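Next come the structures, one after another.
Derivation of every value follows stated rules applied to the coordinates shown; laboratory data play no part. Here the structure is a predicted model, which means the values were calculated and not measured. Cβ atoms are built from the backbone, for glycine too; each structure is taken alone.
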Structure 1
Amino acid sequence: MHIENFKIFSDLVESESFSRAAKLNGITQSAVSQQLRAMEKHFNVLIVDRSQKQFRLTREGQKLFRSGKEIVYLYDKLNSELQEMKKVISGTIHISTVYSIGLHELPPYVKAFLTKYPEVNIRVEYRRANNVYDDILTNSIDLGLVAYPQKHKQLEVLPFHDDILVLVVSPEHPLAKKKTITLKEIAEQKFIGFEPDIPTRKATDQIFREANLEVDPVMEFDNVETVKRAVEINAGIAILPQTTVTREEAQGLLHVLKFQDKVYKRPLALIHRKGRVLTPAMKKLIDLLTSKNLNSLEADSGK
């Protein structure tokens, strides 16, 4: 019985899906089924209760799952410790994040990291916020980056940094003559927002509620790039993270106004599953994203 068998079985149990387990391990659903039957034959026990419509383990299957997870954990831990002993910083890190962070916050960190650790491969997947959490909880992704992080007993949440929310308008919009604005001044404007389940949308809704303002979006989108395009053609105004509009502001495509009332911060965080074995490369990247100064790493890389 190989380590891979226990890894596939663990993914199957946690996802309760043969297709998901197959995708996580780069094999077919048929191969997952064959692995399960091979384990049942090897241990001479029934692992999955096939009399149930829903995926359910037998008592023996539950024992095998718990012990199998421990075996996989110890193997990963040993592998990580051996890499640390050899001072090896290599491997692949899979990151799941939303467009606004992946396109505008993450790139300088990735560039600095890969300059210092060229043997590491970083793969970034752009997902909706709820999918980022699912990716981490199912162990299909190593690290996640989210805005307005949610607490979860199975997640380690580490602060990344805070972004600032600003009002963004077209240069042709009457408000483009101003440099700052109050919330009340935008109440009667056509507002372009994110879809209701997007964390930044929930945050802006809360801001409006606290100010006793009723603002109903005339358009709703699921990513920051589409919102910006709608604002550029003067279809309405929007509240967006400041870092996501730096390029458009410099090019004169959008006009940015800061709020007079107060500074509205957008907290960003790094998440990973608790108890997950972190490779030396993951530890270095986490250190960079959560504590190490980016300018310092760039200076080190240039030596």
Structure 2
Amino acid sequence: MAAILDLTLYDPAVASAGLRAVRARILYRALVIISAIGRRIPLRLGRVFGRGLGALAWQVARRERRKALANIAKAFPDWPAADHRKTIRAMFRHFGISLFEIAWLPNITMANVAETTKIEGLDRIVELVRGGRSIVIFTGHCGNWEWLAFTCGLHAPVSVIQRERDEAGMNDYITALRARVGIRTVDRGSAASAREIIQALRRPGVLAFLIDQSLRAESAKIEFFGIPALTPIGPAKLAIRTEAAVAAAFIHRGDDGIQHVRFLEPIDTHRNDDPIALTTTITHQIEEQIRAHPEQWVWMHDRWRDRPEWDVGRS
């Protein structure tokens, strides 16, 4: 899965490559500092610092704030403007908290995971993996998805697909963090990615995709909050082609700080299944999760951006 840091400070469609690189370096160095502190202090204290960092970002990240407010207004047009602002301000705090949570993640083990995380439905995933099945997990940029991946990696072999970042150090940091629990990271678009993905589907384990963004990938227009949005269908096609089991998984942080991880019931796929129909089902499940916890989604992402060259519906 992509890291929480991918979208918080820049828009690849707008910013120049040079500006993206500078911001990525700044963000990476900030993460190194946060990590040095965050993994050594109590989780509760780290979240206090993160909440403050998020509050600061709400004030200074004006472009991202405007973009997020515009997007949430599309999704919830009936809400008053005050509710839009309240939710986006909470979103900034959420991502600040998530940064410190990522730094603290290496402290989680099988022995203590229950102290911080409530897990529902993972036993069925583990049962299928132990039975020799491969499972394609679909999720979105909801909650702290790195925590979701880490939790799953404690219990089963996991491979995740990510978009390579502009800062090499950031890639190395996230890849090393995931590797602590045996998670393999595959960079989407790399020369070896297709081979690694097929290999992951041929062995027992979990292959995870995030499909709630407009990407430079084969996509179909699927309604998202009532508005057609390009959604990648490649993961669904892979699952169907290999007849893998599929399931959606989500995470959100409760008011008490407990992370709630939920795996929906897996379903089998068959070679004659429709990848667009499967992607539509998962997209609606992602939307339901966002509606339940709107402050824990990446509203600054231009979800409804059009990319005609990747739209399978265009002739």
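Identify the structure, out of 1, 2, from whose coordinates Rg and Dmax of the Cα atoms in Å, for residues 126-173 alone was calculated to give 14.9, 48.
1
2, 11, 21, 24, 19, 11, 6, 4, 1, 0 is what came out when P(r) over Cα pairs in 5 Å bins from 0, in percent, for residues 142-261 alone was calculated for one structure; which of 1, 2 is it?
1
Where does the value -15500 come from, among 1, 2, when helix-only ellipticity at 222 nm (-39500 (n - 2.57) for each DSSP H run of 4 or more, over all residues; to 500) is the thing being computed?
2
A value of 90 was derived for volume of the Cα convex hull per residue in Å³, for residues 150-213 alone; which structure in 1, 2 was it taken from?
2
Tell me which structure, out of 1, 2, gives 5.0 once distance in nm of label points 7 Å out along Cα→Cβ at positions 46 and 198 is calculated.
Structure of origin is 1.
If FRET efficiency 1/(1 + (r/R0)^6) of positions 86 and 118 (r between Cβ atoms, R0 = 25 Å, to 0.05) computes to 0.45, which of 1, 2 did it come from?
It must be structure 2, since only it matches.
Hey, Cα Rg over 2.2 N^0.38 Å derived from one of 1, 2 reads 0.95; which structure?
Value 0.95 for Cα Rg over 2.2 N^0.38 Å corresponds to 2 out of 1, 2.
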